[in-house]
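Undergrad: I've put the structures underneath this note.
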Structure 1
Amino acid sequence: MKKSKILEFQASQEENDIKAFGILCKSLREKRCEKFVDGWLEPLQEVYPVEQRKNGSWTIDTFKYGKIDYFPKANKALIRKEQTWKKPGLNWIINNLLK
């Protein structure tokens, strides 16, 4: 069972609404990460070298944009060469790197 589903179940069992809301927020962050890892990581690795960092982000090394740090839980991408953030990051990666 995926971590996001476990967190959703925990939130449904929680009696305190504020705690349940916090757990649901964690669940959404996990869903974003699972969406990237399960759906888009493999096609991205076929084209570019991708490595996971200790802080949970992923580094994509491209020729055109340089190194890109993608934070899947926050859905943000940092283009190091330009020092700019792209939000939503996954859409930017799909549109600019995979198409």
Structure 2
Amino acid sequence: MAEMTKREGAQRILDAKASAEKLRFRIAMVCVAILAIGIVIGVLTLWHFGVATVLVCGLLLQYAVERMSTIIDASIAKGLKAMGWDQKTTIDEQSLEKIRRIAEG
């Protein structure tokens, strides 16, 4: 597989940061949905089933969030590597501005 250019690496970092922001919103929405479904199941059946639903869905959500966080972190690391930056570089507002300039071109 061909190596990424600096521009592609910068775009990859920007995409990963955007995905991280979307992930936070989606986690909140899924938590609300899980609670609502758990309450409905608890009302329609026994409250034990509602609690079990919330716990099982919560575990699945935790797994999904950890998996997506790992993928996002790996994507950022690969983008930093493509740009020739140190893997331990913190992505603050100043470095994001440099990355945007590189991605634009």
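Undergrad: To test your reading of the models, identify which of 1, 2 gives 17 for relative contact order in percent (Cα under 8 Å, 6 or more apart) when calculated.
TA: Going label by label, the one that fits is 1.
Undergrad: If FRET efficiency 1/(1 + (r/R0)^6) of positions 67 and 83 (r between Cβ atoms, R0 = 30 Å, to 0.05) comes out at 1.00 when worked out from the coordinates, which of 1, 2 was used?
TA: Working: 1: 1.00; 2: 0.75.
It must be structure 1, since only it matches.
Undergrad: Still on this structure, please answer the following. Using distance in nm of label points 7 Å out along Cα→Cβ at positions 3 and 35, single out the structure from 1, 2 with the greatest value. Write out the running numbers ahead of the final one.
TA: On the way: 1: 1.7; 2: 5.0.
Structure 2 comes out on top.
Undergrad: Determine which structure produced the value 30 for percent of Cα pairs over 24 Å apart, calculated from the coordinates; the candidates are 1, 2. Kindly include the intermediate steps, with their values, before the conclusion.
TA: Numbers: 1: 30; 2: 43.
Clearly, the read-out refers to 1.
Undergrad: -30000 is what came out when helix-only ellipticity at 222 nm (-39500 (n - 2.57) for each DSSP H run of 4 or more, over all residues; to 500) was calculated for one structure; which of 1, 2 is it? Spell out each step's value before the answer.
TA: Details: 1: -14500; 2: -30000.
Attributed to the structure labelled 2.
Laboratory data are not the source of any read-out in this text; all were calculated from the coordinates shown. These numbers come from a predicted model, not from an experiment. Cβ atoms are built from the backbone, for glycine too; each structure is taken alone.
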